[in-house]
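Read through the structures below before going on.
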Structure 1
Amino acid sequence: MAHLKRLVAPAFWRTPKKGSTWVVTPHPGPHPKFQSIPLSIIIKSFLKLGDTTTEAQKIIRTGEVFVDGKRRKDYAYPAGLFDVVTVPKTNSFYRLISSKKGLDILETNKADASLKIFGIKSKTVLKGNKMQLNLHDGKNITVEKGNYKTGDSLLLELPSLKVVEHVPFEKGATIMVTKGADSGKMGKVKSTIKGNMRENEKVVCVIDKEDRIIGKNSLIVIGKEKSAIKVE
């Protein structure tokens, strides 16, 4: 069983600083260690479905918890940005969203839980007029060649990963900040500032009616006129 010292656990995990020395650490998976929350902590600390870590792990191991429509029995599975956690037994649906401290969990409904925004991190051209899109949570899908660009997003159906909508990174697009002082805030793309060998590309965003300059890798497009999924 992998553990992390409680005192160095991220604040957004909601684990009290006082108590046992150790907490569960996320297993290697689709999201970075400190940009995710172990499934057992979600069940115990966020959803309050178990009073102890042992009870939370039992719920998970018996197959009662799904992430993005797939049953997950790993108590330390790392759930991250925009992942959908479903507990069919209680008919409850939740989405992980960006917050000021890192990540938070928002209760949603069945219809919304069947969709997820995926940021396109890179792409690869394949044979036969096909293209592989590599997404922000480690998944990848194959599509017909099209005008897909790194930084764009896709609205996909869960768990099939069927493309519902292509959301380009362009002026007027709705974004969510995922890192830094404005983490968790929504805004609109106003313009971009090209990068170079020394600096990454930046984006001028309108957030809280003010212009903010934020690194493009700290943003994710979540819709056109408005967010395509519930994030607040």
Structure 2
Amino acid sequence: MQVAAYHADTYEEWARTRVAAVGERDGAPWVAVEHCLFHPQGGGQPADRGWVDGHEIVPVRDRESGLVVAVAGGGTALPGFSVGQPVEVRVDLPTRLAHAALHTAGHLIEAAGRAQGWVLAANNHFPGQARIEFTAPEPDARLATPEGREEATEALRMMVARAIAEDLPVTWANDAEGRRIVHLAHVHAAPCGGTHVRSLGDLEDVVLPTLKVKRGRVRVSYDAAHRER
């Protein structure tokens, strides 16, 4: 009934498709399309910005149907759509690629943290807020001093820079339980419903300020961008 096209190809910008379903959310109409380009907010990643037949929309996950539905965005109202109606859909590709770069960089930083013996505790891939948080099951003396925290951060930076320089591929596949697993070559694999770049060489301006330790967690803030295409 609906294909998550944003999983199949992060870089697909527009398509012609048909309306799969219509309904209401909090008294406002929504429309769901068969070939869905729009990633809803979730998994630490913000929602895409897009358009259906030129009408700006925001995608959200409808709890009742499980569909990704488009609600009005930009302060405008959606017109009446009908099931089966042909429509043109488009995603704001620069915004999509910015989100994909942040999400992929977050996976890479998680891999670098795991290599330090840390365990993932939380993540946030939103622009301006991006961070990965870890716990350190074994005492790490470096984290007790500013110099040690800078040393630990530099170890993360080096692993991240090396993987980007090697332009490792980013792929995904469903496991035996039907979960979507995203792979950064041999470096990292994790269940994930987000959008990602094609290879780590697509990342640029990956910046890791010196990590912080708060309430027993190692917090690694970061920024990243998609290289110009």
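Readers should treat all values here as calculations from the given coordinates under stated rules, not as data from a laboratory. Predicted model only: the values in this text are computed from it and were never measured. Cβ atoms are built from the backbone, for glycine too; each structure is taken alone.
Can you tell which of 1, 2 yields 16.9 when mean count of other Cβ atoms within 10 Å over residues 100-107 is derived from it? Answer for the origin of the read-out: 1. One of 1, 2 was used to compute relative contact order in percent (Cα under 8 Å, 6 or more apart), and the result was 19. Which label is that? This figure was derived from 2.
Starting from the value 0.98: which structure in 1, 2 was Rg/Rh (Cα atoms, Kirkwood Rh) calculated from? That value comes from structure 1. Which one of 1, 2 has semi-axes √(5λ) of the Cα gyration tensor in Å, for residues 84-163 alone, as calculated from the coordinates, equal to 28, 15, 9? It was calculated from structure 1. 1, 2: which one has FRET efficiency 1/(1 + (r/R0)^6) of positions 52 and 108 (r between Cβ atoms, R0 = 35 Å, to 0.05), as calculated, at 0.85? Derived from the structure labelled 1. Among candidates 1, 2, the computation of helix-only ellipticity at 222 nm (-39500 (n - 2.57) for each DSSP H run of 4 or more, over all residues; to 500) that gave -1500 used structure 1. Structures 1, 2 were shown, and distance in nm of label points 7 Å out along Cα→Cβ at positions 60 and 172 at 4.4 was computed from 1.
Between structures 1, 2, the calculation of distance in nm of label points 7 Å out along Cα→Cβ at positions 12 and 196 yields its largest number for 1.
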